1. Taking percent of Cα pairs over 26 Å apart, for residues 90-289 alone as the criterion, which structure among I, II, III has the greatest value?
2. To test your reading of the models, identify which of I, II, III gives 124 for volume of the Cα convex hull per residue in Å³ when calculated.
3. I have 2.7 for distance in nm of label points 7 Å out along Cα→Cβ at positions 66 and 314, calculated from one of the structures I, II, III. Which structure is it?
Structure I
């Protein structure tokens with residue numbers, strides 16, 4: 001009863017809320033379900049990038065085959081194709097980009113988690129049909145991929161990746177290549193809340209979503225140095241209201257304290273401010289940290305990249321999952337001699353760097369690689385962005401535990 005009493009008082013500890021499932025099951029009167037936490041103590045996963053929000057840079061072959069060549073985003077492609085033809089093109093993509101065999105491969109590589117980026121337009125009744133162009137029918141395919149993953153025991157995070165009006169400017173991951181971030185106003189927030197409420201209810205009432213344990217309320221919002229006003233509004237208004245609206249759905253559905261969703265926000269190190277500053281409580285809160293060494297300012301040499309990863313500290317808000325990272329290096333050197341993928345020792349070195357990053361991120365709650373699958377990038381088999389291709393190339397081992405036996409940080 002101790003934990004339940006703490007919860008009533010609003011003082012439940014995060015360390016208890018984030019215990020591995022095997023430890024939580026031993027707690028007195030616990031009603032926890034394997035649906036809500038991964039079966040191992042660390043998140044180890046991959047993103048299903050470019051499934052429901054296509055990023056042309058990493059899926060160029062698919063983008064071209066859909067008739068979207070030259071378009072910047074899903075919004076732009078749908079506007080060009082028209083609703084009927086666009087729906088058919090995107091549904092064909094959803095049917096082929098991630099298959100049941102992909103999910104089987106993910107599980108076979110010893111991973112326990114998938115993160116699925118989605119846009120607000122998956123809830124079709126909040127799309128402005130006279131001024132917004134997005135594909136329809138995505139929910140059916142989301143249900144299918146979640147069901148496949150659940151059948152194999154994978155933990156699932158659904159990530160609100162594309163916000164109404166776009167949370168950042170000129171980036172296809174929002175689903176629209178907007179000139180300015182248009183999300184940070186009340187009426188767009190309201191559409192965001194409606195999407196999150198709808199998604200939370202689906203998760204709790206649709207058996208296809210039985211292994212979804214976490215709902216991320218916003219991917220990569222503006223930084224304080226991009227717009228202090230927008231970032232302040234995110235922290236003061238959007239995060240706490242999104243939290244309350246999700247919990248209100250769970251209250252209405254009589255969801256027990258230990259069966260609630262983990263609600264995830266970007267870690268303070270992302271640079272938008274302290275996400276928990278205005279939360280009413282932190283019961284089953286979680287935080288997302290994105291760590292791309294290629295854009296970190298680290299001197300781009302093999303030695304310095306290893307050193308940076310071996311000493312990396314991604315702590316901050318607790319618990320933190322490093323929800324995006326890769327093996328990609330700075331653009332200025334990605335095909336230079338030291339980093340080129342044609343070197344005889346390329347796979348061996350990248351495997352060490354993979355291991356160094358895994359070890360660093362498992363000092364926190366775990367990691368999710370960006371991404372599972374990519375087309376050839378810039379005409380090359382660019383496996384530094386694809387877990388599937390990197391594993392096939394021997395740059396990622398078939399067992400994540402191998403990270404601790406590769407000696408990646410010995411002598412670094």
Structure II
């Protein structure tokens with residue numbers, strides 16, 4: 001059964017909706033600014049949606065509403081499946097609670113703790129659309145977004161539902177998250193420069209992207225706009241280390257090959273790859289080796305994290321949205337921040353028009369989580 005995407009909701013440091021974010025990305029803009037919303041920490045490059053850290057519940061509601069409107073659907077949607085993931089979820093709330101207790105020894109807010117468990121963005125979205133169908137809440141580090149889309153795809157494939165809302169949300173700029181990445185030496189000092197010889201590390205960002213997935217039959221029957229088709233996916237795990245990728249990328253390479261096989265595509269049929277491209281030394285080196293190994297013929301590559309920052313669990317969902325926009329507009333987005341490439345790859349450094357039939361989006365998360373999704377133009 002063919003599964004297509006008929007609606008997209010997106011918010012990022014580039015803009016509060018899909019169109020603005022895409023426009024600014026193609027224009028080569030970046031939402032990264034040297035700033036610091038926490039008085040106890042030094043300023044550093046961050047990609048905030050506004051000047052203050054985002055409210056997770058608000059951006060979840062925002063992108064779900066936007067995706068439904070974009071798809072031309074109306075609430076309620078009782079038969080719609082739902083898969084919304086997040087790697088950090090309501091961590092900011094728990095950090096605020098800890099600070100409150102430390103200063104006031106007061107835990108009054110704790111009465112609301114059930115609303116802040118890791119799966120509650122999915123539960124809140126389920127209430128929003130009033131679904132009575134399956135509700136899932138995957139958490140797979142930076143691969144969460146692609147995991148969510150893959151699970152929704154499978155719900156439609158097995159006949160659990162004819163449509164599903166899927167994606168990932170992240171408002172992870174918190175003191176603890178910043179301290180953790182700083183301790184690992186993974187944070188950049190001036191900005192994000194994916195695959196650049198002078199890259200410094202990642203820049204944390206906020207964002208969310210949610211999709212309306214439908215069976216092609218359902219979408220055509222109601223004459224819906226179709227952004228593209230989900231062709232397949234690959235999901236693997238290194239089982240190597242908590243936060244270091246497997247040096248030879250065997251599992252990551254296997255996930256790409258699994259995705260291609262399931263999608264019935266050869267490497268030469270891929271026109272564009274949205275790389276994970278975190279701008280850290282290890283990730284970009286390993287990912288470049290992977291791309292040179294699986295795609296020796298060359299393929300257009302870019303990472304959008306130089307524009308949006310690294311949105312952790314939502315990064316694969318944002319990447320998927322940008323791939324679908326590339327297919328829709330037949331325009332490849334640039335690798336913002338890349339000035340002096342370290343690797344011999346076909347990097348998209350300025351927007352590139354061309355015939356784009358299929359694209360891959362890659363996500364590689366802590367714990368060796370490797371996720372790949374293949375997208376293509378829908379041909380009835």
Structure III
């Protein structure tokens with residue numbers, strides 16, 4: 001089995017909620033040692049979001065395997081000194097505290113990298129440093145609003161929040177890739193460095209197509225429910241038995257094949273109302289009437305058989321429980337068992353698959369579970385100064 005690529009890398013994470021824990025869990029999956037610094041008593045407040053996983057929070061279980069937990073009151077001088085010693089021995093420091101909190105604690109990125117030239121510092125915030133929103137609190141729902149994402153989801157009558165925390169996930173994803181980039185650069189230059197990721201700008205990157213569509217097209221893509229605002233046919237279509245079949249046609253070649261082999265209406269392919277994608281979008285209602293009129297004679301199973309035979313992309317609407325039992329995940333052996341304070345739990349493997357390499361899938365920690373081990377390590381090197389420890393990294 002191949003060794004994990006981040007073996008030997010130590011990450012200190014003053015983290016909470018979703019964005020930073022998502023970034024550091026991915027580093028831990030690749031072998032990094034992640035020391036999670038939590039509040040005494042309550043810990044990461046995501047521990048209390050719900051109790052659905054045998055008494056543990058579903059968010060916390062998702063984001064915190066493979067980590068070590070130590071509880072520190074970072075406003076207490078003794079605990080703050082412990083944190084500084086941990087950072088001095090780390091390769092990476094990640095924080096997503098409230099705006100300005102890291103600076104008030106003496107953990108400003110510039111100060112840390114000046115003291116520890118090989119350290120990589122990642123700051124995650126809602127809106128970034130500077131600007132009128134720099135000190136605004138940012139939660140996923142609010143950033144979805146500010147980034148325009150909610151203006152695109154839902155129906156004509158009502159916008160809808162995206163059902164997963166996409167602003168947090170976007171920020172965590174770019175923090176993860178930024179840390180990997182900084183570590184690679186350190187291998188070339190010998191120096192670390194600091195960078196920041198804001199939730200607004202991370203989700204803004206994901207808003208690329210509608211931003212260009214709106215800025216240069218003059219109109220915002222309409223909210224279209226389960227359909228695509230700029231591609232047709234793309235979405236759900238009702239069959240004879242009342243079931244909805246989801247399908248997507250991406251180009252004119254597929255459109256012609258769809259008309260000929262699925263609908264068995266080849267003349268529809270050259271109908272001026274539907275001959276180009278932009279025309280099909282403009283005539284979306286008439287297009288859906290044509291498709292569903294044809295499907296009204298066919299049960300969903302027959303529609304899916306024809307779509308598969310014509311190589312037209314299609315899918316089944318599954319609920320979350322059905323997703324967890326998805327036959328493709330089972331066939332590819334994507335589930336593993338991880339330990340936790342409430343016993344063994346099932347977890348999906350990370351999505352990057354490398355032949356001969358098994359990702360790390362270790363325990364989810366209890367609050368302050370690793371205090372004695374971590375403090376013993378620090379005590380074992382108590383004669384070293386922070387500078388000496390940094391120089392040895």
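1. Answer by largest value of percent of Cα pairs over 26 Å apart, for residues 90-289 alone: III.
2. Numbers: I: 137; II: 124; III: 182.
So the calculation was done on II.
3. On the way: I: 2.7; II: 0.8; III: 3.9.
Label of the originating structure: I.
Any read-out appearing in this document is the output of simple, stated calculations on the displayed coordinates, not a laboratory observation. Computed from a predicted structure; not experimentally measured. Cβ atoms are built from the backbone, for glycine too; each structure is taken alone.
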